[in-house]
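Input: structures, listed below.
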Structure P
Amino acid sequence: MKVIYEELKNQHFEYAHNSYIVNFQAVVGLKNNSIQLEDSTMLNISRSKKERFHKRFSQYLGQKYRRNRREEG
């Protein structure tokens, strides 16, 4: 799994748990320790991954927002 993560981490993917890696583009909701995916799947974020996941997801949203603003302007 670590090898896969190393290939994906710069493509908007992050560990939410030791058992799975999440594609930020599939996330439609985030609340404390839970992620909702576009197919309505709910995933838990482990305590050890929570801070990094939230930080990286916030960065992703910021990049997405800036990209959308450039495209509009």
Structure Q
Amino acid sequence: MQYKVIPFTPSIDRNKGNSAKVAQQLEAIISNYNDQGWRYVRLESVETHVLPDSGCFGIGSQPGYTAYRQMIVF
């Protein structure tokens, strides 16, 4: 079986957004890939660690942090 994984980064208006908008975006992506012959498997959350940036002589340095990404698996 062949798999395809794509990132899912929903966007909503801060004042009007709700979970229905996110669901519509996910549904549109699933429908689009389904039309291309891909079968939806699941939505995965991937945790990654972004390394710190030491900056130049410590100026502008930024600490590392954990980032979460949603991936759609077909």
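Bear in mind that the values in this text are calculations on the coordinates, not laboratory data. This is a predicted model, so every value here is computed, not measured. Cβ atoms are built from the backbone, for glycine too; each structure is taken alone.
State the single structure among P, Q that was used to calculate mean count of other Cβ atoms within 10 Å over residues 8-15, giving 9.6. Source structure for this number: Q. To which of P, Q does the computed value 40 (relative contact order in percent (Cα under 8 Å, 6 or more apart)) belong? Checking each candidate, the match is Q.
Quick check on the output: 1.4 is distance in nm of label points 7 Å out along Cα→Cβ at positions 48 and 64, derived from one of P, Q. Which one produced it? Only structure Q yields this read-out. One of P, Q was used to compute helix-only ellipticity at 222 nm (-39500 (n - 2.57) for each DSSP H run of 4 or more, over all residues; to 500), and the result was -15000. Which label is that? So the calculation was done on P. Suppose you compute Cα extents along the principal axes in Å for every structure in P, Q: which one lands on 52, 39, 16? Of the structures listed, the value fits Q.
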